[in-house]
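For reference, the structures are reproduced in the following blocks.
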Structure P
Amino acid sequence: MPYDIELMQGDSASVAIVLKENGIGVDLTGCTVTLSMKNDISTVEHDIVCQPGAVLNAGTPSEETVPLTAGGITVPFTATHTASHGLYFASITKTLFGERSTFPNAGYITIKINKSV
């Protein structure tokens with residue numbers, strides 16, 4: 001099964017994401033953006049405040065910087081977020097002046113934390 005994000009247990013990683021509506025990057029200026037994840041047995045939960053901007057394909061010839069104004073965010077996973085291996089379901093919430101929008105608006109982002117050896 002392919003996962004949207006796949007990391008190893010105990011890893012720290014910055015994962016670039018672009019939020020879009022109808023194929024167009026969402027302007028996130030002034031928004032608080034949070035990725036909320038919960039494992040498939042509901043025993044582990046994390047809320048991760050996202051950083052503005054995203055670098056897609058970092059370190060490759062096709063590297064692309066996507067600003068916050070075009071939906072670019074970076075999720076700063078830490079060893080705490082990846083401490084427990086397993087399957088997680090997540091969504092991203094943007095909040096501006098008390099109004100919330102959730103991405104994706106159907107289904108979830110799947111995150112697989114692989115068990116370290």
Structure Q
Amino acid sequence: MLAKGGCPKTALSIKDALEALEGRWKLLILFALSAEKKRFKQISREVPGITDKTLSKELKDLESNKLIIRTVHNTFPPTVEYAITAHGLSLDKVMDELHYWGLAHRARIMKQEAE
């Protein structure tokens with residue numbers, strides 16, 4: 001896509017995607033939820049460096065974009081679980097490509113620093 005240039009509609013769809021996934025945490029949260037549903041503290045432990053306040057905000061954003069679902073169980077105390085939705089799972093190819101790009105990028109940068 002970058003090699004071919006782009007059109008305004010392409011730029012708009014990329015802007016929409018970036019707004020839904022903006023920040024450094026959302027993709028890591030989705031990755032943490034990719035295998036199974038989890039409670040808040042489980043997610044917090046699996047995403048090192050994120051504060052509880054930031055995690056709470058990011059979870060609300062992901063829920064509003066239909067990438068995750070929040071389920072409150074009628075227990076005492078209330079149990080809240082988060083799970084990735086089918087819409088969130090549709091990012092699988094994007095995550096794979098980011099993973100491979102990240103590996104190549106890290107290798108390139110490390111090679112430059114070694115020279």
Structure R
Amino acid sequence: MYEQKIRDDCIRCMSDLIILGVVHMEPAHAYKIRKVVLEKFGVTLYPGNFYPKLSRLEKNGMIKGKWITENHRKKKVYNLTTYGEKFFKDLVDNCLIIIYNDILKRLEER
């Protein structure tokens with residue numbers, strides 16, 4: 001049980017990367033992003049944390065939102081920008097190196 005909590009906390013800590021990953025797969029609106037994360041990872045991204053993350057990712061040029069009307073409802077659909085695509089791929093490619101250098105190596109230092 002506690003192991004699941006730690007896993008869920010790790011997923012939430014990596015939610016920026018996961019959001020970029022969802023949008024990397026295909027453009028998506030906020031509800032769909034949250035739904036994919038819940039279905040694939042079993043973790044709920046709560047609105048109070050999730051929407052500020054989306055805004056921050058957009059403000060920093062990693063995603064770009066565009067308002068559309070679908071079934072008489074407005075939705076903001078997010079796409080990865082060129083910068084966001086490069087950042088996402090670099091982070092995924094270097095994830096183990098980052099974990100080693102930023103966590104394990106520091107813990108080994110005396």
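Coordinate-derived values only; no laboratory data. Here the structure is a predicted model, which means the values were calculated and not measured. Cβ atoms are built from the backbone, for glycine too; each structure is taken alone.
Observations on the model:
- With FRET efficiency 1/(1 + (r/R0)^6) of positions 44 and 60 (r between Cβ atoms, R0 = 25 Å, to 0.05) derived as 0.15, matching label from P, Q, R: P
- Read-out log10 I(q)/I(0) by the Debye sum over Cα atoms at q = 0.11, 0.17, 0.19, 0.20 Å⁻¹, computed value -0.41, -0.88, -1.05, -1.12, structure in P, Q, R: R
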